[in-house]
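Values in this text are rule-based calculations from the coordinates and carry no lab data. Keep in mind that what you see is a predicted model, and the values were worked out from it rather than measured. Cβ atoms are built from the backbone, for glycine too; each structure is taken alone.
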Structure I
Amino acid sequence: MIFVDWINASQTFPGTLAEDGLDVLPSIPKVDSGFVAKIGRDENQELIDDPEWITTSRLQHRGSFESSIMLRSDGFRVDLSGNVGRLDRPDNLFNLQWDETLAKVNEFVGSHGLPPFSAGEQRMNDNVSEYDRKHGNLICWTGGTVSMIHLTENYVTGSAGNAQAFIDWIATQSKSHVKRGRAGESTVGFGSKGSSRSYLKFYIKADEMLAHAKAHGRTAAEIKADPVYQYCKENGVVRVELEARRLLLRDNQLRFIGDITMPKLEKLFRNEVDPLLTRTREDITRVDLDALDLAPGAKMTAAAYLRGEDVRASLSRATFFRYAKQLRDYGIDISTPLDNATKFTSLIKVVEISPINTAPDWYWTHQFRMTAQAANTAAEKVAA
C-alpha cells in the first residue's frame, strides 16, 4: 500500500476591500514566528532605516517524538509543509493516504484559525505557457496547490540479509539520465536532492529508524526495544520513497488539490518505481555467472564489474556497449560505476520482494499507546 509521507501545500484567499475602496485587507488570521528582513548599510557603514525587503518566518509546530509541521499565513496566503501523518507519532512505517492526509492538514490549519485547503473551482488557465499548451495543462483550479508530495511503500524481503542483498542489487541499477548515489550501505538514491522533478530512494527501514533515533527524540536502545523496529528487522522491510516535486507533479496533472486523487498518485509512483523493481528477468531466481547464457567475455566483465573494477577502461567502446546491453537483461548495469557500494561475490541472490498491503494487527494500537504516553510525559513536565 502506498502512503503520503510529506506535503508542501499553499492556497491564496481573497482579501476584503477597505472602506476607502483602495486598500485590500487580510481576510484570514496571520500566523508566523516573527519577521526576517534584509537591512543594508549606507556609505558610512551605518544601517539603513528602511529594509530592502521583509518577510514573515514560518511557525514550527512541534509535536512529540520531534515531529513537526511548518505553517505560515500572511493574511492572504497559507503555506504548510511537513509529514502531517506522523505528527505526535513515534514512526511512519504505515501512514495515511491522500484523503486522510488532506483531512488532517485541514484539521491542523483549523486549529490555528485558518480556513481549510480546498479544490476551489475549475476553470481555463488564462496564463497558459507554451509548455503547458504542449502538454495539455490547460485547466487550473482556484483552490490550493501542491509543490511536493512524498509517496512511500514498504516491501518485505524475508530477512535482514535479504534486505541488504536487495539494496546491493538496486545499487547496480540505473535510470535513464538520472544520477545514482549511495548513502551508506543501506540506502540507494536516484536523482538529486536539489532537483525540481523528483528524488527516488530505496532504504532498509530498520537501519533508517536507528539512524534517526536521536532526531526523533529517542535512544538507540529504545528503538531496538520497539516492536516496530523488530518487525522491520525480522522481515527485512525495505522502504521505497518517491519525492515528487513541482515539475513532476505539474507534468502529471497533480499540481492542484482539485486534480489529486489517490489512484493518480499510485499511478505516478508505479511509473517511477516499477521500471527498477521489474528489471530482473522473471525466469531467474539466482544469478550464477557461470550458469548464465552468455559468452565468456560478458561473464568475465560482469564479475569484474561486481568486484568494483572499471570495466569500461578495459574494453573497446563497441564491446562495452554490447556487453552492457546483454547484462542489463540480468539486472546488471555496467554503465554506472558502483561508487562506495559493497562489492559482490560472483554469486548473487536475487531476492523475491512483495509490497506490504496491510499493517500488522498490533501496529496502530501500539502507535496510539506511544502517543498517549508521550502526551502524559509532556503534561507531567509542565505540571512539575
Structure II
Amino acid sequence: MKRIAILGSTGSIGTQTLEVVRNNSDIQVVALAAGTSVEMMEAQIREFRPHLAAMWTESAAADLRARVADVDVKILAGMDGLLEIATMEESEILVTAIVGMIGIRPTIAAIEAGKNIALANKETLVTAGHLIMPLAKEKGVSILPVDSEHSAIFQSLNGEPKGRIEKILLTASGGPFRGRTREQLQNIQVEDALKHPNWAMGRKITIDSSTLVNKGLEVMEAKWLFDVTLDQIQVVVHPQSIIHSAVQYVDGAVIAQMGTPDMKLPIQYALFYPDRRPMGGARMDLFKLGQLTFEAPDMENFPGLAYAYRASEIGGSMPTVYNAANEKAVALFLDRKISYLQIPELISECMEHHKVIQNPTVEEILATEQEVYAYISGRIK
C-alpha cells in the first residue's frame, strides 16, 4: 500500500490526483489540505477517510470540524497544519499541489522528514531551488515532477547517464493568444484569457499560460530539477500539446515523451515511479493528428518569458520577485483592477525596483514576497 498526503487537494492537480487514487486501490490517502473550500474537503474526507486534514484559515477549519464531527479525522489549520501533514509518519509521498510560496516550508519539512516529493508547486523550486535541491540530495529524497513538461523531461532522461544532456526542449502550447500582436492584446478580458486551447487547469495557471509566464516559471524550475544551465533550456511552441517536452543529447539524438493532454498521466507516473500502471482515457492517434508543428516563442509581444530568463540569470532573490509580482498582478487582473498587458509591465517594474539578495534564506524569500506585494499595492490603488 502506497500512502500519500496531498497539499492542495481541492485544486486542479489535487482533484486529479484523487482521480488517480480512485483508479488504484493500493494507494491510501492519509492526509489532505486545502485553502477555504470546506464543502469539497468534507466530501473528500468522507470518501477517502484521511487521518489528518487541514484548512488554511481557522474559521474554515472550525466549519469543517463541525461538518465531519462523526468522522475519525483530526482537523488542523494554517501553516502549523501543513507542517504537521508534511512530516506525518504514515505518509511516504507528499503531493505538493498547493499554489504559491506557501508550499516552501512544508516541502522543506517533508524532505527533512525523509518524504519523497511529487512536485506540482512551481514556486518551491523557482524561489528556493538553491535550498531545496541540495537538501533533497543530502536526505536521499526523490523530487518527482508532476508538471506535464517536467515529467516528460524526467521520462525522456530515464536510463540515460548523467551529463549527457545537450539541450532540453521545453514545449509550450502558446496559449489562447498565440500569434497576436501587442495591439491585439490591449483589450483582452478575463474570460478570453481563461480559455486555454488544450489543457483544463486552475484560473491562475491558465492566465500564466496565456502570458507565457508559466513557461518562464517552468524554465526556472527545469534549471534546478535537471541541473542544467539556462543556455541548455530552449522553449519550443508546439500548439498541439502532443509532445510534452524532449531532451536532445550530446550525440544529437532527441528523445521525447508524447501523449494526449491529460495531467493524470504525469501524476500517476510520479506516484508509482519507476513503475508504469495501466490508465484509461483517450489515446494518441497519429493518423487523426496529421501533423505536429513547432515555432519559436514570441518574447516581444509576450515578454514575461524573457523576464524569466533574466530573473533566473540574475538569481538570488530575483526569481522570487518575478514570481511574487506575477502572482499579485494576475490576482489584480482576475479582479479586473488592471489590464492584461499590465501583468508583464508590473513584473518588469518590480524587478527593476528590487535590490537583489544573494542566496536568500526562507525568511528572506518570504519577506521579499511581501515587499513585492506591498510595492504593487502602493502602485495600484
Report task. Using the calculated result 17.5 for mean count of other Cβ atoms within 10 Å over residues 43-50, pick out the matching structure from I, II. Result -> II
Report summary line: One of I, II was used to calculate relative contact order in percent (Cα under 8 Å, 6 or more apart), yielding 15; that structure is II
Query raised in the report: Where does the value -14000 come from, among I, II, when helix-only ellipticity at 222 nm (-39500 (n - 2.57) for each DSSP H run of 4 or more, over all residues; to 500) is the thing being computed?
Result: II
Report task. Compute Cα Rg over 2.2 N^0.38 Å, for residues 115-210 alone for each of I, II and report the one that scores greatest. Result -> I
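Taking Rg and Dmax of the Cα atoms in Å from the coordinates of each of I, II, which one would give 25.2, 86?
On the way: I: 25.2, 86; II: 20.2, 62.
Value 25.2, 86 for Rg and Dmax of the Cα atoms in Å corresponds to I out of I, II.
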Requested in this report: For the read-out distance in nm of label points 7 Å out along Cα→Cβ at positions 83 and 299, a value of 4.0 was computed from one structure; give its label from I, II.
Outcome: II
